[in-house]
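Got some structures for you, see below.
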Structure P
Amino acid sequence: MLVHSRGAKWAVWAVFLLLFVPLFALPLLVVLGASFATHWSSVLPSGLTTANYRAATRGEALQALTTSLLTAAGASLLALAVGTWAALAGAALKQRYRRVVDALFVLPVAVPSVVVGLSVLVAFSKPPMLLNGTRWIVILAHTVLVTAFAHQSVSAAVTRLDPAYEQAAASLGARPSTVLWRVRLPLLLPSLTAAAGLCFALSMGELSATMMLYPPDWTPLPVLIYAATDRGALFTGSAVAVVLMAATLLVLFALSRVRTRASYR
């Protein structure tokens, strides 16, 4: 913390709590409470039950959770591969060309995600790349939306790499491919896992573009949450939302463990 006096520290913490509690903590706590409730009592949910979670962890909800996990995993891996390749290739370009590459990758997040969904729908609804009505168009749209974050994260890490490691490996006779796989990528592993976690979390919560593209047999969990709340099933929708948050946090925790071990290496 950049503030050193005791009074100033207390003031900073007070402002933080004043902003964090009503804007972030309370809404999440209300959703958590609603997931165990049967009805509303005044402004708070009440009526303790676990029936909402039984509905949120079986049948259609369980299938939607599996769909979200597979979609997020596929989109994250594709985004990480494309973003890492572009970051490594862009590092060898001149500054003005590197800016052009960065701008191209940032473009999908500079426009509303529903526009990206519409663009993917229009582009892949005709042969020879007919993906409309398949699960692949959903994974592709998620990949387009999250690749920018993978590219930016890895690009920042590439610029911080010490070239002495690569030069030492090359001076010992290592081929460029060996330098890439044995030197550069291991040094980038903490940033790669961080980028993968960010892409995964963003894909798990993506709704706007997904609503335009998903086929009936590939319904991600955010769509199911929207459908549940739209028909008035707020408590079931809250339970499904908690399951979505828990699954995302578990995957992020696993990736953070990998990142910690990679940092120690």
Structure Q
Amino acid sequence: MATPEAEDHIDDQPMPLLDHLIELRRRLLWSMVALLLCFFFCYYFSANIFDFLARPLASVLEAQGGSKHMIYTHLTEAFFTYIKVAFFGAACISFPVIASQIWLFVAPGLYRSEKRAFAPFLIATPVLFIMGAALCYYFIFPVAWQFFASFQSVGGGGGVAIDLEPKVGEYLDLVMKLIFAFGVAFQLPVALSLMAKVGIVRSTQLTKFRRYAYVGMFIIAAILAPPDVITQTGLAVPLIGLYELSIIAARIVEPKRDPED
């Protein structure tokens, strides 16, 4: 009868370096093809994607009685904005294909137990990214845009009127930065759980340094988010919750030590 150690073997066959490079080239080509196809598809619907990203701002402007329009001051700004929108959408849509190609290249060199250990993290990564992006779009954007738009003034009594006329390029850059920042920040449980899985950190250490981690969350939020309290707090508070979740996950996946050790 085969032992668990005997069954836990690597399925890969010995390959020379040239064959590994050829395999890497093939995976990169498939990834590039997927990214290009998704880019052309997203560029066809780039106007619709931009309208979706601009909907929170349009709702705020409509609620304040303003005009729902944006401007561009450079001749090519609108065109390159749609290019960025298409690339942003293509990166999101093609991520499963690119991730699968990376996995197909790396997986043959892993033991079966290692493949089973990495599977939950591969599933959790896109799920947490989507959760972070959804929090940013449905909660942070409406609150932050309403705060920024509140600085408009009609300029009565001889004063100067202040109107908000956002540029399409600057708005898209801000939106993509925030969505990417929230999506990446929500990978905290995955990163800490992986580190606990391989023994780099332990749940007791994460618990011990909790107070310093809380301060670090606000520092990270100050770096990734725009310089306003609403957005920074909206990122720091979920990060603190994710850190507490990471402690629980690390306690589950970390290697069990002998009490004598």
field: Answer label among P, Q for the case where distance in nm of label points 7 Å out along Cα→Cβ at positions 164 and 212, calculated from the coordinates, equals 5.0
entry: P
field: Label whose coordinates, when distance in nm of label points 7 Å out along Cα→Cβ at positions 116 and 188 is calculated, return 2.0 (choices P, Q)
entry: P
- prompt: 1.1 is what came out when distance in nm of label points 7 Å out along Cα→Cβ at positions 108 and 220 was calculated for one structure; which of P, Q is it?
  reply: P
query: Among the shown structures P, Q, from which was the value 1.05 of Rg/Rh (Cα atoms, Kirkwood Rh) calculated?
result: P
Structures P, Q, by FRET efficiency 1/(1 + (r/R0)^6) of positions 132 and 236 (r between Cβ atoms, R0 = 25 Å, to 0.05): label with the highest value: Q
statement: From the coordinates of one of P, Q, relative contact order in percent (Cα under 8 Å, 6 or more apart) came out at 29; that one is structure P
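A short reminder: the numbers here are calculations on the coordinates, not readings from a lab. Given the structure is predicted, the values throughout are model-derived calculations rather than measurements. Cβ atoms are built from the backbone, for glycine too; each structure is taken alone.
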